[in-house]
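Structures given as structure tokens follow.
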Structure P
Amino acid sequence: MKRMNTKSFEYYLKDSGLAVRTVEENIRDIEHFEQWAIQENYTDMEHLNYNELLKYVQYLKNKGLSISTVNIRVCSARKYYDHLKEE
């Protein structure tokens, strides 16, 4: 699997003016997202499609996470893909 470039993502978040703790939480969320993708045998994080992202959301809900937590993790994923578009 092509691994995520979390260092580049971290710089992107810091340049966006986010607080250190927010950056750390976003990185943690993205690492969690990547672990899920590995578990699901996805080979390229940069090219997951909409249906695959919906599976991730369903996975989070099935784990019993609150809607708020699910939304935070989805927002972290969105920031990661926004970062990729800017690279």
Structure Q
Amino acid sequence: MMRDITRGWAWTRALLGLMAKEIHVCGEAGAVDLVKAIMMTTNEDVEVYKYKRLTELQIEDSAVGSLDNIQPGDCIVCFSKNDVYTVSRC
């Protein structure tokens, strides 16, 4: 997402705008160098930890249709605050 021309700016702004002692960022290995470069602009320390996925990631071919179909262990990805609020109210 960071490299996406339509969303990268928001991701970068969110990362640099967080007021926290520690931030955990999960993502693909290909993003590590970019995150490090961004954080170097503010002289932040970056520690990288690599983890092995314990279960296979399965991506559905179609939308779930209803939040009633969400099962334990499912992940819902939201791209806006409004989406998060909508999902949390269901």
Structure R
Amino acid sequence: MRRAIKLLRENTTDLTLSEHREPAEHYTDDARSASERRLVMDAPQLVAYAGELPQPGSFATKEVMGQPILLTRARDGRFRAFQNICQHRQAP
């Protein structure tokens, strides 16, 4: 909040002084996309709010970055996430 007030008083922003351009290849390169997906998928992801699974036995299905996910709330109240695939076919 202090920073916002300071910026307001100084009539400025956090923006850079000049424009920044990103090469178009950064948005269309398959190898870069795969690398970024691996990076994101290796980190915890917010995929649902607790209110979506209000009680033990609740479940929800989602798709996260192209992956089907089954979310459950266990008897002990903890949340679980699984790939939502058929174990026999290894497919959704």
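We did not get these values from a lab; they are worked out from the coordinates using the rules stated. Not measured: the values here are computed from a predicted model. Cβ atoms are built from the backbone, for glycine too; each structure is taken alone.
Brief remarks follow.
- Answer label among P, Q, R for the case where distance in nm of label points 7 Å out along Cα→Cβ at positions 6 and 38, calculated from the coordinates, equals 1.9: Q
- Of the structures P, Q, R, the one that -24000 was derived from, the read-out being helix-only ellipticity at 222 nm (-39500 (n - 2.57) for each DSSP H run of 4 or more, over all residues; to 500): P
- Answer label among P, Q, R for the case where volume of the Cα convex hull per residue in Å³, calculated from the coordinates, equals 159: Q
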